[in-house]
Structure 1
Amino acid sequence: MVIGYTSGVYDLFHVGHLNLLRNAKGMCDKLVVGVTTDELVQYKNKVSVIPHSERMEIVRSIKYVDSVIPQENMDKFEMWKKLKFNIMFVGDDWYQTSKWEAIEDKLKKVGVRIVYFPYTKGTSSTLINNTLKKLRNE
């Protein structure tokens with residue numbers, strides 16, 4: 001059985017999130033999704049619009065997702081120790097960044113393959129949030 005893993009904030013859920021989850025499920029037997037806790041979202045100096053428990057429920061309801069867990073820290077190797085996933089899915093906005101090259105090297109040593117999916121151009125939770133802020137201020 002091939003276990004896949006991906007993680008994200010999944011705030012203001014949009015088609016880019018859906019595309020990533022659909023594509024990931026197509027490459028594994030079981031897809032586990034980590035949903036970033038409200039506390040961890042602050043690492044980006046942001047605050048999520050949708051509370052963590054609700055984001056977990058939204059992601060859990062997607063038919064491509066087999067299991068949802070809280071993502072409480074950024075350590076992907078620690079998550080691998082818990083889940084023993086075979087493949088990890090990441091947006092290609094992280095491709096060839098020094099951070100992800102280091103993560104990829106570490107996971108490769110335990111047989112994990114990293115797949116980078118194209119970032120959905122033209123949509124993001126940040127863009128949606130900024131648009132909503134502008135609308136509120138008009």
Structure 2
Amino acid sequence: MSDRQCTVLLYSDDPKVRDRMRLAVGTRPAPGLELEFVEASTYDEVVRLVDDYEIDLLLLDGEASPGGGIGIARQIKDDRDDAPPTCVVIARAADRWLAAYAEVDATLVHPLDPVTTGTTVAELLRTHAPA
């Protein structure tokens with residue numbers, strides 16, 4: 001059985017945060033699942049990549065500036081019927097209510113735990129992304 005190939009879009013205005021997200025997820029977060037990453041540092045780049053490529057999951061930095069991941073997640077969910085699943089990395093667990101309002105599919109809290117991050121990403125890809 002071959003691995004399922006999925007594309008994850010990493011969004012943050014800070015390249016170090018994108019690196020930490022990539023490292024926490026890894027390229028093989030679960031057996032049978034292989035990831036490639038594309039990166040965006042602005043809202044416009046996120047929209048362009050979602051429009052131009054088959055993105056299986058959005059992993060968004062909720063603390064990015066000027067466009068936070070929660071706002072971007074909400075906008076993409078509002079604008080697209082076929083929006084990919086979204087996971088937002090937040091700084092405070094108390095912000096989960098705001099992420100729920102934005103209709104994100106999952107949240108993670110900084111600093112990212114690799115086990116939790118990989119498990120969350122794999123679960124989102126298995127349950128939300130098309131086969």
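Determine which structure produced the value 14.2 for mean count of other Cβ atoms within 10 Å over residues 30-37, calculated from the coordinates; the candidates are 1, 2. Of the options listed, only 2 reproduces it. Taking distance in nm of label points 7 Å out along Cα→Cβ at positions 38 and 86 as the criterion, the largest value within structures 1, 2 is that of 1.
A value of 93 for volume of the Cα convex hull per residue in Å³, calculated from one of 1, 2, originates in structure 2. Please state which of the structures 1, 2 yields 2.5 when distance in nm of label points 7 Å out along Cα→Cβ at positions 6 and 102 is computed from it. Derived from 1, not from the others.
Values in this text are rule-based calculations from the coordinates and carry no lab data. The structure displayed is predicted, hence computed values, not measured ones. Cβ atoms are built from the backbone, for glycine too; each structure is taken alone.
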